[in-house]
Structure 1
Amino acid sequence: MKLSTRGRYGLRAMVDLVINSKENNISLKSISKRQGISVNYLEQIISILKKAGYVKSARGAKGGYSLAKSPKDISVGDVLRALEGNLNPVDCALVNEGKQCDEADFCITKVVWKKISDSINDVVNNMSLQDLVDGHDDCEK
């Protein structure tokens, strides 16, 4: 599985918000400068995250963006799924519930895809934005 720039940049933008929006809203221009991501692309990413309920915006002189929830309540999986869709490595009926597959009863490899999917989702669902920031803080000490 390979994540697109939308997922990678979106996660970086969200971590930037955790670190920099503790007291003030943050402009996309400032995130863009710190993260090296174009403002236009950030607008698209933040729009998706806002619709998903993870980011909120404010207008005016002190306007900008901030998290809509506590960083400990937003998982890496929440952000990545909002931006990428499901994180399953293959389009398999066993992995993607509700899908039908004519080969499901005979598929020898489905156990591999299920284990990979479970492992990916376990990692990203059990790591919050706060965990990422705390891990980064520990590395700097």
Structure 2
Amino acid sequence: MNIHYNVTTEEIMSYGCGADHGDGFEDSHFPGCKVAIIPDQPIDARTQRFDVATWKVVDKDVPDAEPDPLPKIKAAVRQELIDTDYLLLPHAPISEADLPAWIAYRKALRESSKGRTTPAEMLAVIPARPDGADVFEWLRARFSAPGV
């Protein structure tokens, strides 16, 4: 396995299988980095670093913070709007009676991020679809816990 690591911070910049880069001291294409060749193993660059002294992947003293989940939720909202666009077309496969519910649902999606700063706040205002499906269930399960 090739690991591109920062020579100053020992942070793992990239890893994976590929062509052998020689003895493990070659320059990486990442600025300020070198390449180490080690046996295949699971790596989590958020919680691990490459220790040059031992030539091993070791746990970081303090793991990196979790990435901000709001971009992931906003992307899911955008995708749901794309996925339901066809319902507003003139020959959409829904009844006239169902159309107002879909319009209201899409409005709730568009307004879900306004004034909301946490994933839980944003997900709390997104209703289930008018057809009963909750396409945000997986996000609610992950991000609606207190403190997230």
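Listed values, structure above:
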| quantity | calculated |
| --- | --- |
| Structure (1, 2) behind the derived value 0.05 of FRET efficiency 1/(1 + (r/R0)^6) of positions 55 and 127 (r between Cβ atoms, R0 = 30 Å, to 0.05) | 2 |
| Source structure (of 1, 2) for helix-only ellipticity at 222 nm (-39500 (n - 2.57) for each DSSP H run of 4 or more, over all residues; to 500), computed value -16500 | 1 |
| Parent structure of the calculated result 27, given that relative contact order in percent (Cα under 8 Å, 6 or more apart) is the read-out and 1, 2 the choices | 1 |
| Source structure (of 1, 2) for percent of Cα pairs over 27 Å apart, computed value 50 | 2 |
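Bear in mind that the values in this text are calculations on the coordinates, not laboratory data. This one's a predicted model, so the numbers in the text were calculated from it and none came from an experiment. Cβ atoms are built from the backbone, for glycine too; each structure is taken alone.
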